[in-house]
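Structures follow.
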Structure P
Amino acid sequence: MNKERIVFMGTPDFSVPILEGLIENYNVVGVVTQPDKEVGRKKELTFSPIKKLALDKNIPIFQPIKIKEDYMPILEWNPDIIITCAYGQIIPKALLDYPRLGCINVHASLLPKLRGGAPIHHAIIDGYSKTGVTIMYMDVKMDNGNIISQKETTITDEDTLESLHDRLSLMGKDLLLETLPSIIEGTNNSIPQEESEVTFGYNIQREEELVNFNRTTKEVFNHIRGLNPHPGAYALLDDSPIKLYGVHKGTNKSTPGKIISITKEGMEIATSDGSVIVTEVQFPGKKKMAVKDFINGCDVNLYVGKVFNK
């Protein structure tokens, strides 16, 4: 096993394969992750996926509320390199400057495209034909550092946020393990990002989850897929939020937002230039269900012809 002392910083599921790969091949001396959160109506205290893995592997854990103010325990681990992936807080300069091999980040886009906290969502929502993962040196600006290595993947019509998330996570693990030897040996040829090509994939806001059926079929199709399964796109029907998940493109035309039909194949909803067919829905207070199951328990005539709120 390599002797370099690695501190890993990450929080969500996406980061788990990356940390697993490091644990299997390197000397991970500490893990930094977000504080535990209260989840659900019962407000059960929940560990991050990264904390669960670190506990299972008996790796020391640090969970600062504000890392800008509380980072000294990380320095006490004396890391040779800090590796981050979807940690969730801005790393202070004092921490970035400490490790002799620097701080590197595993980012889920082909930088400089889609800097920010939701690059996978936006890759689909914004209609990108490809995306990927980037290994980069970190600096004080968000996702701004020099690029060390990249690997790309095609985004297909079958992809959802979930499938692309899982694929990029495994790609991130593989690319990091391929790239780390050159970082440790100082032989990598990192390059600055091209500022003229920068785009952003900021965290999704609640208002961005609302589907606008006045947009094209392609745009609505991408919007629903890019939020499936979390947080889920929604549309308002009689002012009630209906979440929309599985989706494919339709061909019929009508008033944008109108429910054209509801069959075992799905709920067909008109867009500005055609339609989409939604195959999974979730009504307020109900569980997510396939439309083919939804029609077994209701009179579809109560819904066909209605128009989602604009």
Structure Q
Amino acid sequence: MKVDSSTTKIGWVGTGVMGRWMCQHLMDLGYSATIYNRTKAKAQPLIDAGATWADSASEVAATSDVIFTIVGFPPDVREVYLGENGILKTAKSGSIIVDMTTTEPSLAVEVYEAAKPGGVSSVDAPVSGGDVGAREARLSIMVGGDTEAVEAVMPLFEAMGKNIVHQGGAGAGQHTKMCNQITIAGTMIGVCEALLYGYKAGLDLETMLSSISGGAAACWSLDNLAPRVLKRNFDPGFFVEHFIKDMSIALDEAKKMNLSLPGLALVHQLYLAVQAQGHGRLGTQALMLGLEQMSKTEIN
């Protein structure tokens, strides 16, 4: 397949914090889009921009050549692709399905195998970069799947991201995303503890950040999330509950490989505490709220 905005019809399932912008970038290039989301109100900006609403994922697939999904949890992915009203019920032979949800590598392989008999190509392509990366088309996209299918949809990925790497066969994108999330877990606790330490030491935190963000401590979380913490802005670029899901997948995969990941396990437990405090729908920077409670110290 050769994608072209004049002939290729795009389908999109999942128009939340990130999916809305990712689909919008394709529409801005002239692609027509048929969309579905469990909560229609979250799809309204795309409908207002000219997208066609569908009543189910299967209805999206029936009219689309390339179908993208970015939903919440592995059971959602399973339902969207393999359920009664799932994409594979109606996807046309020769079409390509692209799951950009972070989900289980084994599920990515299962969807790939289920798609093959119908002549449908499956690509797993989880992303990193949060709401800002999605809005500004600067996502990192980690891709798994057959080379021909990946090359076909590469122009569409290029409308959403800047760092797009084909990692290997089915599931390789998801395994790479696990590596990404393991790294972020470590950086998030480092960023939050540095802010707490700096506050208790009496430093001006913005001045402190201006120094360490230019040295060996430099990272995305420091640049993008630390300033939000200082403003007490815990709105989600990526939900705590979704990060817990990702860390759980990574820990399960590590167990299968007989790996011990104590750092990840610790951060996972801390985020479970944040969720238990009622903050599961806040952004990952809300880890600070849990650490503040443990230390009886609030940055202000």
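Coordinate-derived values only; no laboratory data. Everything numeric here is computed off the predicted structure, so don't read it as measured data. Cβ atoms are built from the backbone, for glycine too; each structure is taken alone.
General observations
- Among P, Q, which structure scores highest (criterion: distance in nm of label points 7 Å out along Cα→Cβ at positions 82 and 258): P
- For mean count of other Cβ atoms within 10 Å over residues 106-113 computed as 20.4, the structure of P, Q it came from: Q
- P(r) over Cα pairs in 20 Å bins from 0, in percent from the coordinates reads 34, 54, 12, 0; which among P, Q: Q
- When Cα Rg over 2.2 N^0.38 Å, for residues 146-225 alone is computed for each of P, Q, the one that comes out at 1.54 is Q.
- Identity of the structure behind 2.1 (criterion: distance in nm of label points 7 Å out along Cα→Cβ at positions 34 and 162, calculated), options P, Q: P
- Answer label among P, Q for the case where helix-only ellipticity at 222 nm (-39500 (n - 2.57) for each DSSP H run of 4 or more, over all residues; to 500), calculated from the coordinates, equals -6500: P
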